[in-house]
1. For which of the structures 1, 2, 3 does the calculation of Rg/Rh (Cα atoms, Kirkwood Rh) return 1.01?
2. For structures 1, 2, 3, which has the highest computed value of distance in nm of label points 7 Å out along Cα→Cβ at positions 126 and 166?
3. If distance in nm of label points 7 Å out along Cα→Cβ at positions 102 and 198 computes to 4.9, which of 1, 2, 3 did it come from?
4. Once relative contact order in percent (Cα under 8 Å, 6 or more apart) is calculated for all of 1, 2, 3, which comes out largest?
5. If helix-only ellipticity at 222 nm (-39500 (n - 2.57) for each DSSP H run of 4 or more, over all residues; to 500) is computed to be -14000, which of 1, 2, 3 is the source?
6. By the measure mean projected area of the Cα convex hull in nm², for residues 182-229 alone, tell me the structure among 1, 2, 3 with the highest figure.
7. Work out distance in nm of label points 7 Å out along Cα→Cβ at positions 190 and 214 for each of structures 1, 2, 3, then name the structure with the largest result.
Structure 1
Amino acid sequence: MKERGKVGCCGFPRGMKHYFSQFRLVEVQQTFYKPPQIKTAIRWREIAPADFEFTIKAWQLITHPPSSPTYRKAGLSIAPGKEYGYFKPSDEVIEAWQKTKEIAQVLRARIILFQCPASFVASGENIDHMRRFFQSVVRDGLIFAWEPRGGWRQEVITRLCQELDLIHGTDPLEMAPLYGAINYFRLHGGPGYRHRYTDEELEHLRQMIGDKESYVLFNNVTMYDDGLRFIKLLERVE
């Protein structure tokens, strides 16, 4: 049977062991707020099935400024004078990258998602920071997906993805992917993450995948149920 898409959730909507029995993919959210200890990541990898795949969301210290409410949610306290977020060329951002990469390697993750806040607009300074960051870090075979927000023009997204070897991460029902040999889809469920996807929407999503290798991550309130429905849909058409 040819696999048409890898399906999972953004985070664990059920206990890990139960989740592992239903899905073969997850995007780890904890790494965005505050990465777990190495021993914790080792335990996750050990209890997951051998064919289970982790992707991870890059630590917010790389992408988000300290003014972001997600810092407070994570209980992070940033000392004055420290430079975090917006891919700034600082020791703090590089240290956060090294921690993100370390967790990815322990989990044997293939893809790291860099999700930017809406405040990260397409200014010359921000684009320069992106270039300096992605051209300097050592990937060691990792694939980078970038999910821009904040009104970026499509031609700018495409150009940067081409130049910096990034996959355009997107909610495909809101914006079609612009670049990448792999689809990296994140289904957010609209405002408040509350939308439950209809059968028609899931069928449209299936058609968008086609024969292209695709990661489909549900990130809405009903992510668990919608993810299982989509898996069954893929199985039926195979």
Structure 2
Amino acid sequence: MSKGFLNMVLHAHLPFVRHPEYNDSFEERWLYEAITETYIPLLLAYEELINKGIYFRVTMSLTPPLMEMLSDELLQNRYIRHMENLLELIEKEKYRNRDNYAFYELTLMYERKFRQSLDFFTRRYNKNIIHAFKAVKDHGNLEIITCCATHGFLPIMSIHEKSVKAQISIAVKNYRKHLSSNPPGIWLAECGYHPRHDRFLAENGITFFFVDSHGITNAQPTPRYAIYSPIICPDTGVSAFARDPH
């Protein structure tokens, strides 16, 4: 029985939210919660595997809007303030639940989690966790890919070719800005593909992309291995990988 391969591909994206006109913006909490609940725990998991000598390979997108937010000084400082406010709330919860063992232990768990996140964010990586992702990338365990500049859905934008080109070229420039290299691949927004867009990818040095499963199963000619093997765009040599519907 021949072996197969499972590609673990994580898509990290948030719409751009930044409101300097307000002292506190409810919408920005979306970013702060993602940093605490998703990005830092993921980085800690990567580091634990590396420290234990466990070999792993993961592909992960970091979209241009997300990288711009993670590297923005205003949002970085607001994240610190957000976490300090949570820790202040934790102190009040510890007092409120001092006679309730279960809730008190739960409060202590969140206190440890929030202090660890704040320490990781401020001391370890000087408020920019893109540096942490880059460190795992440089170690050889993480392949970081890009995404359309504003997460624009390219099939709809194809009525204006310059917009499609801009979505791709700006994404590549943004990747270079933050990661000092060229992106090897791209997660097309919403996994949407339009015929001939692969030529714009090839022009920008991108060698593969991800597309929804029907983009492969409905290809002409019908791929021999359906979604279970990448197909090669004939004119550009760019590879297309399908999402597994399951």
Structure 3
Amino acid sequence: MAFGGRAADAAEIRVFSANGVKMIMADLAPSFEKTTGHTLIVSFGEAGELRHRILDGEEFDLAFLPALTLRDLATLGKIAAGSMVDIALTEVGMAVRAGAEKPDTSSADAFKRSLLAAASIAITDPASGGVSGVHFAGVLQRLGIAEAMEPRLRLTTGVLNAELVARGDVEMAVQLAHEIRGVAGVEFVALPPEFQRSIVFSAGIAAHESTEARAGTKELIAFLSGPGAAPMIVARGMEPVAGK
């Protein structure tokens, strides 16, 4: 889709964006605004927090969230079901300091032992609805060590957990792969195959968005899923999935 600056038709578009795609939005928003003349007012937060804000009736025009969260909101009448487009893919993984011993991921039992030997692990607070934290909490439950690990978990929101590892504040961190790989001084560790999970982030339009933003919001969906955005998504360590 071709875009052109049209000041007379410019709109303010309110975007709710998950922290998991914060780096992508930091790159794409200025490009979209320059190309179209529209202004993006972006609110970042963990997926669960943004879901609550939407359910509480806070006004927005477009949400950029994990696909499962977005589809749940569509069933609740908050997202226009036909508007949803998958944008980018990543996975959940772990970070250790560069050169440090990595957790043994050769089997579930070996991984369990490695986690129990760790002094501290930073994870996104599962209560916030952050997808990596929710997933890892489930992994600990499946391993039967959730209670034993609780004192060793450092719960965060809105930060790059791998930075805590790089500074030496914690021994390990769990977050989305592209967020870990974007931090210097750490190494990425994939979870054991049985615990790996891919996360798709999708964009969708509010079921009751403002009339003045409607055309611009459709342009934003097209921009995020278009060929112009793909290189910026790849540069941030995610995989474009629109159109696949």
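What follows draws every value from the coordinates through simple rules; no lab data is involved. This one's a predicted model, so the numbers in the text were calculated from it and none came from an experiment. Cβ atoms are built from the backbone, for glycine too; each structure is taken alone.
1. On the way: 1: 0.95; 2: 1.04; 3: 1.01.
The correct label is 3.
2. On the way: 1: 1.0; 2: 3.4; 3: 2.8.
By distance in nm of label points 7 Å out along Cα→Cβ at positions 126 and 166, the leading structure of 1, 2, 3 is 2.
3. Working: 1: 4.9; 2: 5.6; 3: 2.1.
This value belongs to structure 1.
4. Numbers: 1: 21; 2: 16; 3: 30.
Ranking 1, 2, 3 on relative contact order in percent (Cα under 8 Å, 6 or more apart), first place is 3.
5. Values: 1: -12000; 2: -14000; 3: -10000.
Of the options listed, only 2 reproduces it.
6. Details: 1: 3.1; 2: 3.5; 3: 6.4.
Answer by largest value of mean projected area of the Cα convex hull in nm², for residues 182-229 alone: 3.
7. Numbers: 1: 2.1; 2: 1.2; 3: 4.6.
Biggest value here belongs to 3.
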